[in-house]
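Down below are the structures I want you to see.
Only the coordinates and a few stated rules stand behind these numbers; no lab work does. Model, not experiment: these values are computed from the prediction. Cβ atoms are built from the backbone, for glycine too; each structure is taken alone.
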Structure 1
C-alpha cells in the first residue's frame, strides 16, 4: 500500500468523523432539554430518602414539582419545619401546611389475646404463612406477626413487641406506605397523626363468635355508635367503621363503653414494646 492510498484513507476517515461530530453537536444543541439551575439546589436541600410519601417518584421529582409550583414544600413529611421553610424561602413561595402522617395497624390481636388454630413452620414471612394456611391464627383477619412490615421498612420505624405486634416509631415513620404494600391482610393504613379515633379490628364475625377468636375483637355491640357524635361511627358487616370525613366530631367518649377495647383513642405510638396484660385491656 503506497503513501497516497494511506493518506486518502485517512482523509476519508477524518471527513467521516468530522461530519458525524458536527451532526452530534447540532443534534445536542437542538435536542437538549433545559434544566432549571435551581433543581440541583432544591434536591440537595431535601432529605434524599426517596420514600415516596409525597406521592412522587423520589426527592428529585419532588424538587421539580416544587419549583413548578405543583406541590408545596410542606408535602414532604420527612423534612422538619425549618427545612421546609428554607426550601420555601429559596424558591420565594409559601411553605404550606404540613399534616403529619403515620402508619397505623388495624388490629390489636397480639399473641396474648388472639389464639392460634395451627402452628406454621416455614419461611418467616406473613405473606408465606397466609398463602399456606391463612396465617395460622383463629382470627383469619388478624395480624400474623411475622414482621413483613418491619423487614420492608427502610427507616427502622417498625419493630415487633413482645406479643408479636408491629410498633410504629412516630419519629422515624415517613408514611411511605411500604408497610401497607407488604401486609398480606391489608391491615396497615396511612393516616394523619391527629386522627385519634381508631378501630383496631378487621374481624367480620359478631358477638361471641368474634371474641372467641380474639379477646379484643369488635363484637358489634354498637355502643360506640350510640356514644359517638351522630354519623361518626356506623356498623358495616358487623364491624365499627369511623367516617373520617367527620373526624373533627370525635371525642374520647366514643370508646368509653367498648367491652373489648377494639376501638381506642390513640395519642402517640399505637402500641408499646411491652404489652399490657389481656385482662387490663378489656377491663
Structure 2
C-alpha cells in the first residue's frame, strides 16, 4: 500500500490499495414494529453479553439498526430475530447484533487534557530504556490509539520503545482501527501539525482519505476483548485508558470490569476514565491523582 504525506502532491502512480472504511447504507423500508416485551428481551441479551444497559429511550435506535438484519435473514418479527440470536447457533449473527448495538462515537484528541498528562507527567516519569505499554480498553475505530501513538512518537520517538493495545467488543470497529484509514471529515481534534507529520494522504480512488503512517501503526495491535468476561492473557500495562464506555454499565458491571482491568495494571500504573465518569465508590484499589485520572500504588 502506498500513499503520500498529507500536504504533498500525489503523482500518477501513487495509489492506496484499500477499501474506504466508511460507506452509506440504504435505510430499510417496511421495518416491523417491536413490542415492549421484545425490546426487553434485547435489553437483557445485550446486558448478558456485553454488560451494556440499553435504556428504554434506545428502542428506536435498536429498531433502526437491527431492522435490516430481519430483512437480510428473511425474518418477519423482532421476536423471531431475538430467538435466532439468543439460541447461539449463529455466532457471526450474534456478533453482528453486538456490533450494531454498541455506540462508537469518538475522535482524535478527545478530552485533550488526558494526552497532555501523558506527555507531561507519565512519559517523563517512565524509566528510560523500559518499553512503555498502554492499553486502550474500548478503542472503537482507533482514534484514541493513534492519538496516543502520535504523542508517544513526539516524546519517545517514532523508533522508541512503546506499544499500544487497542481492544473493543465490536469486530466492525476493530477492522477500521486495524486499517488506520479515515476520511478527512474525521480530523476533528487532530492538529494540522500531526496530520502532516504522521498521516499519509490517499490518492486516486482513495482521495479524500488519509492513513496513519505505518511507522506508528507498527507499535499498535488490536484484538477483540469483551470487558464483561474474563480477560485473556494480554500482559501488564503502565497505563490503561477506559474512557466513555462505563456510562453504558450499571454499578455492579462497572465494579467487575474495573476489578478485572486492575489485574492488568502494573504497580504505579495509571487508569484513565472519561470526563463524565468517576471511580468514586467503585474501587478502593486505585487512588485519585486528579479528576478522571487514578493510580495503582507502587
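Computing relative contact order in percent (Cα under 8 Å, 6 or more apart) for each of 1, 2, which one ends up highest? It would help to have the intermediate numbers written out before the result.
Numbers: 1: 15; 2: 19.
Comparing 1, 2 by relative contact order in percent (Cα under 8 Å, 6 or more apart), the maximum is at 2.
Quick check: 0.05 is what I get for FRET efficiency 1/(1 + (r/R0)^6) of positions 39 and 135 (r between Cβ atoms, R0 = 30 Å, to 0.05), calculated from one of 1, 2. Which structure matches?
Here the read-out was taken from 1.
If Cα extents along the principal axes in Å is computed to be 102, 50, 32, which of 1, 2 is the source?
This value belongs to structure 1.
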